[in-house]
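Given below, in the form of C-alpha cells, are the structures.
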Structure I
C-alpha cells in the first residue's frame, strides 16, 4: 500500500523565543502541499531562523526519515525515533505507536533543545513535524485535519 511522508523541521535559537521572530516562527506551516515525486521518497522541508523561517524543500529516501514505518495486518504502524535522547526536554513517557488504516493520516510533533558540549553557545531548538498518510493521498492531504494528532512537545524553558 502507498505511504506518503512529509517531514518538517523548524530550527531556531534563543533569538526567536519572543517578539517578532517568535511570531514568524509560530506562524510557520505544519503541513504543505505535496510535490509530484517518485515513490518511495519523503517530502522534507527545513525552516531555519537564519533564513526567516522560509521553507526549503527536498525529496529524500524514506530511510533517512527519523520514523519507524511497519505494515502489518492491513495497517501501518507509525512511531518516530527520538535521537539523541540528551536533547529531549522533560516530558512524560512516550506515547505508543499509532496504527493507521488505509485512508488515514497522522501528524506527530516532537521538540528538542540543545546546548554546546562546553556550554559556550546559547541553546538551540528544533520542532519536528511528521505528516504520514497510509493509502492513496492527494497533493493537499496535509493541508487538512489529520485523522490522528500526537503532540509530544515538552517545555523548552
Structure II
C-alpha cells in the first residue's frame, strides 16, 4: 500500500486522492455540522472532542458552543493552537481547518453579547428567552477558530 495525504491507497485502485480547492473545502465545512476538534495536551499528545460547529466562510471563522468547565476549554487556555477535522457524509473527502482559538467570555446575563452570538449559531428555531437563560445556567461560551490553514483531500472513485 502506498500513502498520500494520510490516506491508504490500494495498488490498482484508480487514481490517488486529490487535494480540494479552497472553495471545495469551504463548501464541505458549510455542509457539515459535526467534526472532531483537536487540541493539545501539555504532554504534546492530541486531545479530540466531537463538536457541533458553524462555519463563517467570509470571516474564515469556525464557531463552537461549549461549557466553561470542559477539558477542551482548559487545553485552549494553555495552548490556543487547534484543528477541526470534518468529513463528507460518505467519508470520501475531508477538510481540516487549523488556527488559533479565541475563547469568548462566559455568557453571564441572558441576552448579553455572547448569548446573542450563541443564539445566532442556532440552525433551528428556539424559545429565545429560555435559550438565553439556559446559556447562562450552563456557563456557555464560544470557541472561535480563526482559520489560518485549510486543507483536505477527496478520494478518487475506484475504476470498475
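Each value in this text was obtained by applying a stated rule to the coordinates, not by laboratory testing. Just so it is clear, the model here is predicted, and its values are computed rather than measured. Cβ atoms are built from the backbone, for glycine too; each structure is taken alone.
Given a value of 0.9 for distance in nm of label points 7 Å out along Cα→Cβ at positions 78 and 134, calculated from one of I, II, which structure does it belong to?
Details: I: 0.9; II: 3.1.
That value comes from structure I.
Could you tell me which structure in I, II was used to calculate percent of Cα pairs over 27 Å apart as 25? Please list the in-between numbers first.
Values: I: 25; II: 32.
This value belongs to structure I.
Assuming 0.35 is FRET efficiency 1/(1 + (r/R0)^6) of positions 46 and 126 (r between Cβ atoms, R0 = 30 Å, to 0.05) as calculated from a single structure, say which of I, II it is. Each step should come with its number before you reach the end.
On the way: I: 1.00; II: 0.35.
Corresponding structure: II.
Given a value of -1500 for helix-only ellipticity at 222 nm (-39500 (n - 2.57) for each DSSP H run of 4 or more, over all residues; to 500), point me to the structure among I, II it was derived from.
Values: I: -1500; II: -6500.
Answer for the origin of the read-out: I.
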